[in-house]
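Visitor: Below you'll find the structures, each written out as structure tokens.
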Structure 1
Amino acid sequence: MLTRIPNLRFLSAGQINGFNDSVLKAWTEAGTSRNLVALDVDSSDNITDEALHRFLSRHGSQLWGLVLSGMTHITDQLWQSVLQVLNNAK
């Protein structure tokens with residue numbers, strides 16, 4: 001579904017079991033995430049550090065907001081590697 005919404009700016013996909021690494025990858029590869037400015041993936045246990053790192057490395061500079069609360073599996077290493085990319089986050 002996300003691959004068919006080209007001008008999506010805000011996405012709240014928290015606590016959705018079906019939102020996983022493969023969905024994030026397909027969305028990125030389709031190029032329809034290029035207008036995104038805010039992403040909420042609160043308590044999304046099906047998204048790995050690696051998938052988030054790939055997505056944020058590519059799109060982090062365009063984000064104004066990012067919600068990763070409730071994701072206890074996210075490591076400090078991920079935060080340290082992407083914080084410098086999140087230069088527009090407020």
Structure 2
Amino acid sequence: MHSSPPPAELPVWDLTPIYSDLDDPLLQEDLQWLQSHYPAFSSHFQGKLATRLGDALQEWEAFSERLNRICFYLHLRNATGQELKW
């Protein structure tokens with residue numbers, strides 16, 4: 001079994017270019033945007049990909065950018081031993 005390194009040995013990264021903290025309004029805005037836009041994505045393009053593939057890919061890219069930013073931030077925060085309590 002592999003144990004985690006002591007906190008003094010964990011890397012320290014400046015995550016503020018992504019989000020300033022867990023209470024950063026941009027993090028909340030990104031989460032709300034994903035929750036409000038994602039459910040409509042499938043119905044918006046269902047049966048229309050042949051004519052609207054470019055639009056679908058652009059919209060998917062917007063989802064991907066926000067979701068990746070959130071995932072990277074939370075993963076790096078966790079990897080440095082910072083709590084994830086909201």
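Bear in mind these aren't lab numbers, they're just calculated from the coordinates by the rules spelled out. No experiment lies behind these values; they were computed from the predicted model shown. Cβ atoms are built from the backbone, for glycine too; each structure is taken alone.
Visitor: Suppose you compute helix-only ellipticity at 222 nm (-39500 (n - 2.57) for each DSSP H run of 4 or more, over all residues; to 500) for every structure in 1, 2: which one lands on -21500?
Guide: 2
Visitor: Also, quick follow-up: For the read-out FRET efficiency 1/(1 + (r/R0)^6) of positions 24 and 56 (r between Cβ atoms, R0 = 35 Å, to 0.05), a value of 1.00 was computed from one structure; give its label from 1, 2.
Guide: Structure of origin is 1.
Visitor: Shifting gears a bit: For structures 1, 2, calculate mean count of other Cβ atoms within 10 Å over residues 40-47 and state which one comes out highest.
Guide: Values: 1: 17.5; 2: 11.0.
Checked 1, 2; max of mean count of other Cβ atoms within 10 Å over residues 40-47 sits with 1.
Visitor: Continuing with this model, one more query. Looking at structures 1, 2, which one was Rg/Rh (Cα atoms, Kirkwood Rh) calculated from, given that it came out as 0.92?
Guide: It must be structure 1, since only it matches.
Visitor: Who wins on relative contact order in percent (Cα under 8 Å, 6 or more apart) among 1, 2, i.e. which is largest?
Guide: Between 1, 2, the highest calculated value is found for 2.
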